[in-house]
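What follows draws every value from the coordinates through simple rules; no lab data is involved. This is a predicted model, so every value here is computed, not measured. Cβ atoms are built from the backbone, for glycine too; each structure is taken alone.
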Structure P
Amino acid sequence: MKILAAIDIMAGKVVRLTKGQETNKIIYSDDPVQIARRWISDGADMLHLVDLDAALDSQYNNLAIIEEILKSVNIPVQIGGGLRSEEAIENIFEIGAFRVVVGTLAYRKPNVIRKLINHHPDRTVISLDQIGGVVMVKGWKSPTEYNVRDAMSKYYKMGVTNFLLTSIERDGTLEGPDIETINHVCSNPMINVIASGGISSLMDVIRLKAMGCKEVILGKALYEGKIELKKVKMIT
């Protein structure tokens, strides 16, 4: 199992939101590059960067900080948040992203995903951000017509094998992952499920690994000291 350390950036700072709500924000650092180096030093397999300003249509531009992180690290970096055009996605690849996470654009313009899969087959991740099984877009604010299983089936048929599954209701709560939903989508061994939302302990990680989850994103649990990356690496 691969461990991804989350770095959510808002107005140039490292933050964590609860359930995606801007009004429920904790600032953990004003130096995202230093945080990136810290998680690498502690053993993260990959970084998961989220540009919250882009996701929430804020006017703040974090691109320079993201570029600095990409130039400063020696492990793969997955980037998401507000990538709502082909140009934006290609730009992120050009500055050094290993993988991109696509949400809103995928559900509005599925043909874009076909193009991405042709050019970047193993580097495209479809986000399945869900509340009650319904996939949400536009910064987790707008429901789509898809449930998690239908969305996964649609894009898997296009050739997508990487899916980021986030329980919005659990994200940032440290209440534990949505075991039931994750267990359902991990049944296909050809699909790489990246689990996110609510993970708060080593036992959570062990359970996810036992279900066949291949990657897990750790966020608030790292920043609050609930989980230590070095200990996680010992069991994965």
Structure Q
Amino acid sequence: MASNYVLESTGISADTRELVFAGDNVRLSGQIDYPNVKPASGVYPLLFVLPHAGCNTRHTFKHYADLALQTGFAVFRWDKRGTGRSGAGGRGSTTQDTANAYEIAIEQPHIDVNNVVILAQGEGSVLLGKSFGLFARIQRPKGVILVGNMLDAKTISAIDTPLQIVHGADDWLDPNVYGKKASEAHNKSYNYNSSHFIAVKANRMLITQPDETQMFHVGAKQVMQDWLLSL
């Protein structure tokens, strides 16, 4: 169900819509943003943001939304249960919440369901790895970006789709293990030419802090945009 109010516009979005939908025994809230330029086909590719664990709201992922919009993708972000405008509840599955959010995202108007990319942040990569089949049954993603990936060489093969792994060098997990080695293992399992990138002086959200000003790592942003355009 959509309401008419807007929580946050990125400033580069032609249309921002607030969405309220059912999770697993909880009311959830999110938003979809559309780019300024409409494609000739009339439908947009979609970036679905799968958040990490914690108390962060959809606003934490605004830099990914901006990246998507600048690349011609619509983007769907949402508040996990207990955060932002979503309800709280001790009963119910966060995995099912995420699946419901994914289903709502691809049902939105003017979305190319055959061109959906999932961006999973941190612990979101683990959720996606454990339940990739569930999401693929709803709509097989055209690609997956894992930011701050937490799947190692033994578990990365659960993601059966083109894959890009991006890490901040200041991540608390070893980017060599969860970036380079995980990507190499994925390429041994599939012929998707998976890639990885390590953003120097960036944290696990790919944010740098030069002169106390938080910025989206320029190199990480560029390789992510290039990869999205290559799909």
Structure R
Amino acid sequence: MDVLHLDNHLLVVNKPPGVLVQADRTGDLDLLTMGKAFVKERFNKPGDVFLGLVHRLDRPASGVMVFARTSKAAARLSEQFRLRTVEKHYAAVVEGHLKGADIARDDLVPGEGSVRIAEGGENAGKGAEMQWRAMAEENDLTLVIVQLKTGRKHQIRVQLAAMGHPILGDFRYGATRPLDGKNLALHCYRLGFRHPTTKEWLVFEAPPPWSGLFESEIQAEIGGDV
């Protein structure tokens, strides 16, 4: 876990791939527990440490995440996510040759461990929207830059797969090629939001952990605009 920012209200980290955000029945070490341990040690705090979880990343994905260090900060950050004022930018490597740019709008229906796009006439789906741009192609793979407008479960994975371009390593949604055997080529490289107390607009960035995949293009993208 790389710490990108720490103050009295926030802890911003770069989540490694394969790490749970929150503890589950597997008992594997999770990012929330790691964050609490970091804050406890850093400030030599006795007893339990508060750290509020306000958003998530899938276990096999990676990228920038923010935790709240107070309940007030948690409420204010959660409101920003609810109102969709947080800017979430992702890099994804997908199978096949994808060109152009567009806005994908779908209704997603949750299932047992996965999500699917609602078929015509279904009313159970939740609206999902993302802006995407194909950036580069190599070895039958395409680097796609995504700005997520909503935050549905597995949203980017499902919507890209529905376009015929599953994310590298995402066997759940139709990928045929591995990334490293267990994780996905999906990374939140930029997260922007207002500080819960100062109201200052903050932007945090971190490069993806993949080696040998569109490294120069991603380096050029970080610090730029989607």
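Using helix-only ellipticity at 222 nm (-39500 (n - 2.57) for each DSSP H run of 4 or more, over all residues; to 500) as the calculated read-out, with -7500 as its value, let me know the right label among P, Q, R. Checking each candidate, the match is Q. I have 3.3 for distance in nm of label points 7 Å out along Cα→Cβ at positions 98 and 138, calculated from one of the structures P, Q, R. Which structure is it? Structure P accounts for this read-out.
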